[in-house]
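There are structures below to look over.
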Structure P
Amino acid sequence: MKLTDILPVEQWMKLENEIRERSGFNPTICDADGVSITGTVTRNPLCHTIKSNPDGQAFICSPSNHDITNEAKKSFKPVVGVCRSGQAKIVVPIVVGVTFVGTAGGCGLIPENGGVAGLFVSKTIGANIKRLEDLSKDIPSISRQKALDVAHYIKERIDGIISIYMLLQGTESHRYPGQVGAPDPCRGTAR
């Protein structure tokens, strides 16, 4: 199953826009392999600098995305974390039945009481630390509670999208394995 089986790319792009407008995060909808399905590129200047550098992509962005996505994939729960550059990251799993089909989320804000890992980023991509500080000075901060609220909002939106999809498919439930009332994948009955 692919995300485009659930909604067309244009509708996923609308969800990305909602996430951006509501939170200020750089949103992305990714397939099960972690690849953006919309191709939308909205990054703060620091993220742009990091992602434009092959070492930044290989040693900062990709591993951060991989680690946080795997946690969401295993738990079937939203994850609020911090990427290797020190910026906040949210990943909400998109699950149909018991099948993980992708993620919705965003990154690119500075955690309240946190900061960019300037020295690490500088050494990784070979950029001047002063330049990195200049690039990050206007990045908004976000509290842990606000990040959790954004993750909850994204999860509610995804749950609504999946519920409509399942209803149109004539399938009874999209609840996560282990939830009360979720179909037992071994028996096909609710717990």
Structure Q
Amino acid sequence: MISSLRQLKNGLKVEFRREMDVVSSAIHNGGLGKRKGFFVMYVDKNYSGNAYEDLNEFANRNKLENYVGFMTAAWNVYFHKSRYVEAYATVGLDNLCIPGEPCSGDIGTVNIFLVLNVNLSSAGLVNALSTAMETKAYVLTYMLNAPSTTSDACGIAAFLGYDDFAGSATEIGREIGLAIRNVLERGVREYLKGVNPS
């Protein structure tokens, strides 16, 4: 394992064994850079606060300097490990949306964070992010007839290297696809059963 999960009060953190390069769409420490891990802050389904301020305060309180931060009202986390991929996801689906059509403003987010035991360039990280989002869209469209919620976020961590390719035809791309299918399909099934309703 190159990452470890620890539960926190009202959240969790995934710590990397050593600092990794990350690309992420998360609003707390998102973008591209070297990071120590990911964290998730749990909120109530009726949350209406300032996400920037609240994530920053949560990070400071839990000493999560240089972590990428996500927020969710879905308190179940799904995990899958393969040879090169450690995949984590939270699955909230109350505001599914088809791009270009009117969408609700309800709370509901799919957060995906992958820790890859491979060496990728910056372009390779973006390619891995693209593969992850393609897979998420496939799973949600196949199972729920919509590719996303209005607030989905993703993060990809890998060791800096020179490999520019992580698409679905590559070995790492196939592992990314299988890992995301595993965690999301479980999350969607539990959501449909009412186990994870947020």
Structure R
Amino acid sequence: MKSSWKKSSRQSKTATETTRDHLFWQTIVEFFHESPGRLKVAQSILTHGFRVESPGVVKCKSIRIALKSIGDGLGIDRRTVRSTTEAICSNPKMLELFSRIEPAGPSLEKVSKVFGYGVVKVYVESPQLPGILSEVASTIAGYSVPIRQVIAEDVAIYEEPCLKIITQEPLSGSVIDSLREIKGVSRVVIDKPS
């Protein structure tokens, strides 16, 4: 997993972007600044939609996630996972954030081949530009292609956030060309079924 918490990625933001995202991440990065391992655990908890219920207790909805499983998945010791949860629980601000996270639901991206769906990723020049999602959805609808799911990666969590659109059928070249013409879109990538 790429770390989107690196100082360099934060410095690449433009001055016109809001400080809300900066404050969100800066608070977390500063809190875990002495332990890259704990920062890695915190990032994983957020990106997976897990929540910290109490020291040593990480859940996905009502299902408890074994600390060893998280550690194994990240290539770190379970004690680092536990100490991360303890640190989170020791700080009211961190606990308020990490105890309220919920998963967004199942992603159809990896099963698109099974159902014959199309998957396209739209990257934008600045994730702060309003209306991109609306323009993308309208453009696809203009070609009478139903959208099954949209996943908008958060600029504060992902290093290079994108808009993932799963459609009822793979998109034609003309639809892709139209998506590329939307103001603020930097590139469009078609996911090939594997």
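Coordinate-derived values only; no laboratory data. Remember, predicted model here, so these are calculated numbers, not experimental data. Cβ atoms are built from the backbone, for glycine too; each structure is taken alone.
When Cα extents along the principal axes in Å is computed across structures P, Q, R, the figure 43, 40, 28 traces back to Q.
Out of P, Q, R, which structure matches 131 when volume of the Cα convex hull per residue in Å³, for residues 55-166 alone is calculated? The value was obtained from structure Q.
A value of 12.0 for mean count of other Cβ atoms within 10 Å over residues 95-102, calculated from one of P, Q, R, originates in structure Q. I have 3.1 for distance in nm of label points 7 Å out along Cα→Cβ at positions 71 and 119, calculated from one of the structures P, Q, R. Which structure is it? Of the structures listed, the value fits R. With distance in nm of label points 7 Å out along Cα→Cβ at positions 87 and 143 computed over the structures P, Q, R, the top value is the one for R, the highest of the group.
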